[in-house]
Structure 1
Amino acid sequence: MNANEQQRFFERMAEQNAAFRYRLPSRPDVGRFIDSLIRFMFPITQDCKQFVISTADTYADLKRQLSCLLKPLEDHLPADRDATTERFFDLLPATYEEMLLDAHAIAAFDPAAVGVEEVIAIYPGFYAIAVYRVAHVLTGLEVPLLPRMMTEYAHGHTGIDIHPNAKIGSSFFVDHGTGVVIGETAVIGSNVKIYQGVTLGATNVAKSMASKKRHPTIEDNVIIYANATILGGKTVVGHDSVIGGNVWLTHTVEPYSLVFHNSEIEVRSLAEEP
């Protein structure tokens, strides 16, 4: 482009940048914080000195990092960023206990799991849930956008998309996990198990429905097998139900229900070519 076109381009960028409502921390910084925080709580893995220069982050370091992440958003916080940071870390012990329950649930119900250490260090389901737990606390503190940056960071690493506004009870188990989607207004009880490809979604994605409950409620002790799709804000899966693989569900089912997808099987004759 010539000099005049370049100038107009720069002016257009400046105009648009001035119109943006929010300023945000960088995605790499958000990722570094969430990984440092999880490693601080669960120091199971160790870095080789040959590969790193800095040592592990301390509690004080983590506080400073979160305060720094909140700085671009401080005009949109209900309290100042130092108070928000302190409140987050006040709530961290309870969040830690929730994560432990999740890790033990996965270790207990996955026959392939060697132990809780493997779950914490390796399992994508635990990682996505742990990041959700952290992000959900920040959502409760009315921090905008940063919680979503955190869960999208986990989404990119695991293929598991959990909206930070979703409400999820204790001992949550996501196995394998790739392709799991849990929408913003989903409500999930305790001791729920979900397998890969499950969607807890909405039947209506119109912008006018943003403030409505659009995603289903899953009560306690429910198992949802791979690639099941459950949609709608009025849809309730009653406690102790089992939802089979590939089920498409848009209506409420009673507690202790078994919902399954019937596959059609047709036996070919020997004369038919494969």
Structure 2
Amino acid sequence: MKLHARLAAPVEAVRRALTDAAELRVWLAEHAEVELPQRYEFWGRYTPEGDAPHQRPLHVDDETLRFAWTLDGVETTTEIRLRAESADSTILSLSQSHFDFADVISGAPRGVLQTYWYLSTANLALHLEGQPLLPKVDFTSAEMRSEILIDAPMAKVFTSLTDSEQASAWFGHPIGIEPWVGGRYAMGGFESGHAAKVVDLDPGRMVSVDWGPPGVTTWELAESEGKTKLTFVQSGFDEAHPPYAGWAGSLSGLYELRRYNELADWQPMWLTEEPSAEPQTATAAG
């Protein structure tokens, strides 16, 4: 799997956040120890199979960090590349080996890798911006209930959660939504052939979607000192096998949901491909 993101920070700040143990313990993991080029480790409850560190560095220079990460007995490779786009903007490209969607379906540890890195990258961006982080997935817990504040009116946030065009924009993937009880909620759009079901809806305040075995996702909105408090809850899943991959994906989407509602000139942080290194005249993301 690969992801590309535009980070609103100088490349030196991004490199430091990726390689300084104290900063890693803020945005990435409960525990981290770094002594490059000999040691690069992170572990704890916010890390898959985080009972102990399972990483070792393979290569590091000013532009690249590559490390091995053993998950479920298989040594995978994570590579992060940085490129300065401008004095205050950095393009981050991350690749992760040994990821397969079959592992997502089976619940294997490596099945969380894609959404884990999207959520971690979103929190890296927030850390660099000095903003409150998104909730992390606790891989030792069978409970998911988290809150974020969005500096926008409740009505605006609710519309962005339930309107197909708006939800598709901030999530970065087509979503077909019929905003009524019994309506379809289709990742990939209504033509994708599979849809979850809207099982509860309080206009302007709450919507719940039943995904089947992965459980029910509920977004609850409440006013909080002129802002909107969004409470994200997962329920109805097999507590012996929590759907961690889905949780991480939903949490990572909250970053763009917040930016979409707060920024007048919103542009997505996520890029479909790594931009050319040539000078560009296109507008940059906020």
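Bear in mind these aren't lab numbers, they're just calculated from the coordinates by the rules spelled out. A quick note: this is a predicted structure, and the numbers were derived from the prediction, not measured. Cβ atoms are built from the backbone, for glycine too; each structure is taken alone.
Out of 1, 2, which one gives 14.2 for mean count of other Cβ atoms within 10 Å over residues 208-215 as computed from the coordinates?
Working: 1: 14.2; 2: 17.0.
Matching structure: 1.
From 1, 2, which structure was percent of Cα pairs over 25 Å apart = 54 calculated on? Working shown, then result.
On the way: 1: 54; 2: 48.
The read-out was computed on structure 1.
For which of 1, 2 does helix-only ellipticity at 222 nm (-39500 (n - 2.57) for each DSSP H run of 4 or more, over all residues; to 500), calculated from the coordinates, equal -13500? Provide the component values of the computation, followed by the final result.
Numbers: 1: -13500; 2: -8000.
Source structure: 1.
Comparing FRET efficiency 1/(1 + (r/R0)^6) of positions 64 and 240 (r between Cβ atoms, R0 = 35 Å, to 0.05) across 1, 2, which is largest?
2
Which structure, out of 1, 2, was relative contact order in percent (Cα under 8 Å, 6 or more apart) calculated from, if the result is 10?
Answer by label: 1.
Quick check for you: by distance in nm of label points 7 Å out along Cα→Cβ at positions 104 and 176, which of 1, 2 is greatest?
Of structures 1, 2, the maximum of distance in nm of label points 7 Å out along Cα→Cβ at positions 104 and 176 occurs in 1.
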